[in-house]
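None of the figures in this text is laboratory data; all of them are computed from the coordinates on show. None of these values were measured; they are calculated from a predicted model. Cβ atoms are built from the backbone, for glycine too; each structure is taken alone.
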Structure I
Amino acid sequence: MIQYILTDIEGTTTSVSFVYDTLFPYFKENLAEFVRNHSDKTEVKNQLEKIKEWAKKEENLHLDHQGVIDLLLDWTAQDVKNALLKDMQGLVWAQGYAEGTLLGHVYEDVLPKLKAWKEKGLTMGVYSSGSVAAQKLIFGKSVLGDLNHYFSHNFDTAIGHKREVKAYRNIIQEIDMDAEEILFLSDVEAELEAAKEAGIQTIQLVREGTEASKKHKTVSSFEEITF
């Protein structure tokens, strides 16, 4: 009996194009000015220092602010799954959401199901490679309004990488439920495989551009999800 819905974002609740055609370009176009204007603010200053320390330790690079900007833009172009990048992206995107320049894309078929599941007493959570802060911005400032109140947990790669079984075992432990009571929704077969190996039930969202899995139940929208 499913008691908990864990959902991915990109390609599942939200179009991939929103990330690549809206969020990434906004970050690229606004990063330099953001750093210039906010580098004295504690949260931004600390994040810049973390990146400089990483570059010195891992690459023996001594970066100034411009060097950090260049590194982050290079990581963005390569879609590197690095927590330092994700955290900085979240800070920059927060500005765009606050200004009203950005509104989080959420497919229209998602909200009715969130409402129905909540009414049934199910618990819901989010697991994405984007930072927790970025997740809350997408759902908090979405085209469908503030959806954050539907979710009891937000997980990012601090809990583990999405294609690793250990990450899902960590989530099981964190939410304190039996694995078979959890349903994971994602568009990526490798993520579903890792979740399944951890004992979690799975459904693949086959949105535009997604190749349907032959190993997992598939649906084309949240409307089709049944259990």
Structure II
Amino acid sequence: MRPRRFDLIAFDWDGTLFDSTAIIVRCIQAAVVDVGGARPSDRDAAWVIGMALGQALAHAAPDVPPEKYPALGARYRHYYNRHAEDLSLFDGVLPLLADLRGRQHWLAVATGKSRRGLDELLVRPQMQGLFDGSRTADETAGKPDPRMLHELMREFGTEPERTLMIGDTTHDLQMAANAGCPSVAVSYGAHEPEGFAPLGPLAVAHSVRELHDWLLENA
């Protein structure tokens, strides 16, 4: 038997499931400075989280010329890889995912990360078998383009109204809207929650526990 409201639940990764916002902000800032750009503010660096890497770095560093984008991306990956082992799931995410799987939801990841970067995380022992599918920006299109969700819906044969997107940024919520899917926002990630209301999420969860409770009651 399928769940009562949503067959497929798609999660953003960084800032939604993975406690990585602060480190990503610092890596973006250091990379921009390394290639001669002005250090972006914490808010500006956080705003681009969830976008495809090239798109994000270009937005965070408007004074860096396009010919330096490859070097900018390389410096970002250098700093991020140095901290890869410091990153982990938010407390409560594993029980949340286990409960959703027990209720027969299909679970997927829709992320601005690269395929290589996501796969390196999904092979960790605690992550294996948690997700039924995933899409990354480099193999589809960066958010808020809806291609990730369109491909996931085709893969699982679900309709937009039976697909829920969960994320911590307006990019996630806009992607859901562009795909015709409902969304839920979390406020503990990269974007401030005052930007969520115009995009009409069904709920804004202020902790993983709140998200867990809402999904068990409403999904």
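Calculating mean count of other Cβ atoms within 10 Å over residues 56-63 for structures I, II picks out II as the one with the greatest value.
Given a value of 11.1 for mean projected area of the Cα convex hull in nm², point me to the structure among I, II it was derived from. Attributed to the structure labelled II. Look at FRET efficiency 1/(1 + (r/R0)^6) of positions 48 and 184 (r between Cβ atoms, R0 = 41 Å, to 0.05) for each of I, II: the largest one is in II. Structures I, II were shown, and helix-only ellipticity at 222 nm (-39500 (n - 2.57) for each DSSP H run of 4 or more, over all residues; to 500) at -14500 was computed from I. Taking 0.25 as the value of FRET efficiency 1/(1 + (r/R0)^6) of positions 40 and 208 (r between Cβ atoms, R0 = 35 Å, to 0.05) derived from one of the structures shown (I, II), identify that structure. This value belongs to structure I. Highest-scoring entry among I, II, by FRET efficiency 1/(1 + (r/R0)^6) of positions 72 and 104 (r between Cβ atoms, R0 = 41 Å, to 0.05), is I.
Out of I, II, which structure matches 3.0 when distance in nm of label points 7 Å out along Cα→Cβ at positions 160 and 192 is calculated? Working through the options, I get structure II.
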